[in-house]
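Pasting the structures here.
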Structure I
Amino acid sequence: MTEWPPSRGPGAPFPTLAELLDEIVSDQTLTSRQRQESCSALRSVGRALGRRLEEIPASPRQLRERLAILTPAMAGVSPGRWNNIVSLTRGALKRSGLATIAGRSTAPMSPDWQDLFRHLNHRRVREGLSRFARYCSDRGVSATDVDDDIAAAFLSALENDGLIRKPRQVYRTLCVMWNRAAKMFLTLSLAPLTVPQYKIVYSLPWDAFPPSLRDEATAYLARLSGEDLLADGDFRPLRPASIQSYDRLFRAFFSALVHRGRDTASLRSLADIVAVETIKDGLRFFLERSDGKKTPQAYQIARLLLAVARHWVKVDNAHLEQLRAVCRRLDPGQAGLTLKNRDRLRQFDNPANVHGLVLLPLKIWTRHQGCTNPTRVEALEVQSGLAVEILLMVPMRIANLASLDLDRNILRTRAKGRCVTHLFVAADKVKNGVAIEAELPADAVKLLDMYLERFRPLLLSQPSSRLFPNGAGGPKKPGQLGVQISKFLRRECGLQVNPHLFRHIAAKLYLEAYPGAYGVIRLIHGHSSVDTTTRAYCGTETAAAMRHFDDYVLRLRRQAPPPSPRRGRRPAQEAPE
């Protein structure tokens with residue numbers, strides 16, 4: 001089989017998957033069955049990526065990045081088949097010399113690595129070091145020669161020469177387990193590795209700033225929250241979530257000033273912060289992070305500081321006008337849905353994806369209705385299905401979904417001889433101050449009852465009234481439940497959906513069926529004004545509106561009398577007198 005790397009110079013393009021497939025077909029060292037399976041796997045990769053094999057470079061890095069965002073459901077195959085496809089593709093790349101990092105290797109390690117593993121009794125340490133040990137063995141690197149340079153070369157190989165999922169996570173695990181092994185065997189004098197920190201945190205804690213600044217910022221936020229009912233103010237108090245958001249924006253801006261070289265001791269009060277040049281200096285930190293592009297975060301900070309300067313510090317009009325000019329220049333000018341949300345909604349231009357989503361809760365109920373001895377894994381699956389059903393029927397925010405309580409929010413009544421189940425969330429618990437109340441349909445109640453009777457008890461470690469309880473009996477954190485739902489939808493439907501997207505999905509599907517029905521969506525979402533709804537979703541139903549218009553024109557055409565078959569006939573003229 002052709003060895004591609006030696007024939008490629010620096011920067012030379014990779015062969016395509018079509019060329020790789022041709023090499024597999026002509027490789028006589030493989031059995032007929034092996035050639036057939038490898039070729040089938042490459043064709044399946046092409047179908048999953050929606051490209052012809054001639055258009056896909058056989059680059060391990062590019063394939064890894066493209067395949068990482070796919071799930072078996074997206075590829076239209078079972079999980080087992082998808083694992084085989086990836087494994088066979090990885091094998092084809094390795095046989096051709098295009099990939100040097102194997103997914104799993106059975107080759108024996110060198111004697112010194114074997115000796116080290118012989119004394120490693122900790123399973124997690126062995127697993128974390130296994131791939132790296134074989135990498136070093138193949139290159140003649142002993143355990144005592146390992147340092148940060150060797151580890152960095154291994155990371156480069158993971159990223160560029162293999163189809164290993166999450167290479168940076170694999171590398172970080174290696175560094176942690178290597179340092180643990182070094183402490184186990186001090187006599188070997190193994191050099192510790194630097195553990196990478198991929199999460200960049202620039203916001204400093206409040207303790208890093210003078211207490212006077214922290215106290216004044218806290219007092220300002222307390223005023224916005226309306227804690228003092230007798231305080232002067234003609235504004236609507238902000239909700240706790242908004243207060244927390246402003247707190248984060250304050251710390252982010254103060255930290256930006258520190259990173260720009262300001263001494264924390266000079267930041268004594270909010271009056272020191274809202275000077276025009278100080279605000280510009282801090283905002284430049286965020287512009288540099290975004291390569292000079294306008295971002296919502298920088299604009300939000302600028303608006304917050306303008307409000308502080310106007311209502312708290314009470315600067316003069318000339319000062320305010322300069323700050324308003326800064327806000328205008330930073331305004332990203334983005335109205336309606338973000339580009340990311342619009343991209344995610346395009347999944348539902350495909351009717352098959354819409355059907356897969358709306359039928360998923362029923363599919364989960366059918367799958368588990370006869371389960372008599374459920375497991376915890378099955379209980380979490382039913383819990384995820386119930387969460388999706390509620391979001392489909394009552395598109396609420398994830399914070400309200402996660403905090404649902406069986407005593408306060410799930411209300412059972414009898415009306416006209418039948419049991420009615422309502423979902424109710426009080427106005428003071430909703431972000432926009434509008435109560436949520438809806439009658440759950442029969443399918444939702446059926447899934448809810450099955451979950452409460454047979455599956456929820458497996459998730460309880462102590463008595464709890466929460467619909468989605470955590471281990472301590474309280475509600476699951478919104479982020480935790482959100483990740484659970486997203487992974488569930490990705491696994492079951494192959495869809496990239498976060499819980500908040502359900503609100504946009506509801507608007508898209510309804511407006512496509514009834515273009516212009518913004519009043520209904522306003523009531524569903526609890527918007528204070530239909531203008532808010534229109535700004536958010538105007539344009540999402542344009543294609544559907546055009547289809548409705550075309551249908552109307554075609555209906556007029558069918559109702560009109562048929563045209564005359566004669567062509568070119570001029571209207572008769574009256575004879576001259």
Structure II
Amino acid sequence: MVIDSNAATSLTRYTGDPSQTDYLRYDISNLAHHALDDADVLVVGVGGGRDVLSALEFDPRSVTGVEINGNILEITNGVYGDFTGHLDGDPRVTFVEDEARSFLTRNDDRYDLIQISLIDTWAASSAGAYALTENSLYTTRAWDVFLDRLTPGGMLSVSRWYTIPGRERPLEAYRAVALAATVLKERGAADPRDHLLVYHSPTNGAGVSAMTLLVTSEPLSDATLASVSREAARLGFTPVLTPGEAVDEHFAALASPDGPGKAIAAFDADISAPTDDRPFFFQMADLGTLLGGAGFSRDDSTRPVLVLSLLALAILGMTIAFIVVPLLVSTRAEAHRGMTPFYVYFAGIGLGFLLIEIAQLQRLSIFLGHPTYALTVVLFSLLVSSGIGSMVSDRVTDPRRPKLTLVPLGALVATVAVFGLLTPEVIERMDGATTPARIATAVAILAPCGLLMGMAFPIGMRAASSRPGAPKAFLWGINGATSVCASVLGVAIAVFYGISTSYAIGVGAYVVAAAALVVIVRLEIRAAVAVDPGEEDEATKKPVPAAA
């Protein structure tokens with residue numbers, strides 16, 4: 001079954017006879033099953049049902065398969081149900097259409113094994129762009145939830161690639177261990193290494209091998225260590241990290257009692273534990289390494305960011321060539337006199353809108369659990385609410401009272417600042433809500449900001465219209481150019497410094513725009529006084545500005 005053009009999951013022919021799937025016992029992703037008996041298993045990302053079949057091969061007590069894409073469940077159990085053996089008819093198996101992290105957050109059930117086997121997509125791998133995509137499963141918050149849902153002695157099993165052509169170092173394995181060690185230290189573990197087991201499979205003919213990381217909330221028991229070690233040796237799996245051995249000093253340092261901090265700093269790639277603020281597990285290019293030009297020859301960890309950097313340069317070049325230059329050439333020089341505050345204003349609202357939109361899109365992608373939901377909800381909510389704000393903007397301003405135009409901008413700055421601080425807290429509190437409830441929460445977060453952000457452009461354009469000969473086309477161009485550049489800039493800032501930083505810079509852009517509007521309003525008042533001095537005050541014989 002092909003997903004997103006390039007991702008794939010296998011549909012396995014099954015008639016209910018476990019002997020048909022004996023080969024699954026030799027898969028490294030199923031290493032944890034050898035140490036468990038009569039287990040309650042939760043599979044994250046059902047796909048074509050391979051991991052569910054793997055669990056059934058070891059005769060579990062129950063298997064819960066959580067799949068966010070309902071179409072995949074329908075294809076696996078419905079359209080091709082006769083081929084796959086109608087796994088949904090097995091009394092031990094329960095399928096749930098939901099985002100796994102949210103499902104586990106709002107349920108108190110405990111599992112002996114939570115299995116996450118290569119859950120990602122290669123849909124954008126040709127450009128390396130998937131490394132820039134948020135992933136809600138590989139963050140400290142997510143793994144903390146997973147460990148909370150384990151029974152005593154239960155295990156979190158995470159399988160990733162170990163060797164990949166073009167990458168000499170097992171960076172995914174390093175980062176997975178760093179993530180596990182960080183979470184364990186935050187949970188109070190004295191020595192993370194006592195909770196970790198990592199093995200990798202033999203390299204195949206294509207130069208690819210996989211690894212499985214087993215994490216326990218409590219120190220591994222002697223029985224578990226002996227069982228896993230015995231089965232791994234029998235199956236030809238190589239130990240990467242155990243309480244007693246490590247394949248190299250990097251793995252040992254990452255799982256040290258002091259935590260992975262010093263070991264992470266020793267890498268030129270970024271293998272720090274991803275958080276919900278920087279949820280880019282597959283993006284491992286360090287900014288210093290990228291700017292210094294190092295690391296390109298050893299692996300492809302910098303490739304996605306190099307693509308992003310080239311895209312940013314291309315967009316900047318095309319913006320200058322096709323927007324800025326034509327507008328400069330077609331606009332008379334005298335038309336630009338005294339327009340600097342307007343240029344700052346329209347640049348500020350262009351940057352601010354897109355930076356905040358991209359930041360909220362990234363935050364809510366983690367919250368909603370699926371990029372499709374995030375894209376649809378964020379764009380729909382912001383476009384509709386900002387359209388309404390643009391439509392009603394003339395009702396909250398009065399051309400005869402220019403100072404009133406400052407009120408919506410002041411409210412806008414205050415609102416985006418408050419929602420920037422509240423959004424992470426609200427998301428965390430609602431993390432366990434159902435999908436419809438999370439969508440409603442996202443809309444409630446976005447609508448007030450969108451309403452006020454939609455007012456900014458028409459307010460500025462009305463102010464410009466009051467100036468004879470103002471280059472309004474140039475103002476449109478500045479707003480469009482900064483918006484286009486901000487779409488890439490927002491991603492770059494989030495990748496290296498975090499989503500909250502990108503959002504904060506968006507708020508800063510609106511603050512600058514508000515300051516520019518203050519200058520514009522003062523100029524309007526002065527112009528109004530010069531044109532219409534009003535009546536003279538009887539006592540002072542000085543003109544009383546009618547517009548003021």
Of the structures I, II, the one that 14 was derived from, the read-out being relative contact order in percent (Cα under 8 Å, 6 or more apart): II
Which entry (I, II) yields the derived value -0.27, -0.74, -1.13, -1.27 for log10 I(q)/I(0) by the Debye sum over Cα atoms at q = 0.05, 0.09, 0.12, 0.13 Å⁻¹: II
For Cα extents along the principal axes in Å, for residues 25-344 alone computed as 84, 55, 34, the structure of I, II it came from: I
Comparison of I, II by distance in nm of label points 7 Å out along Cα→Cβ at positions 329 and 425 - largest value held by: II
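Laboratory data are not the source of any read-out in this text; all were calculated from the coordinates shown. Being a predicted model, the structure only gives us computed values, none of them experimental. Cβ atoms are built from the backbone, for glycine too; each structure is taken alone.
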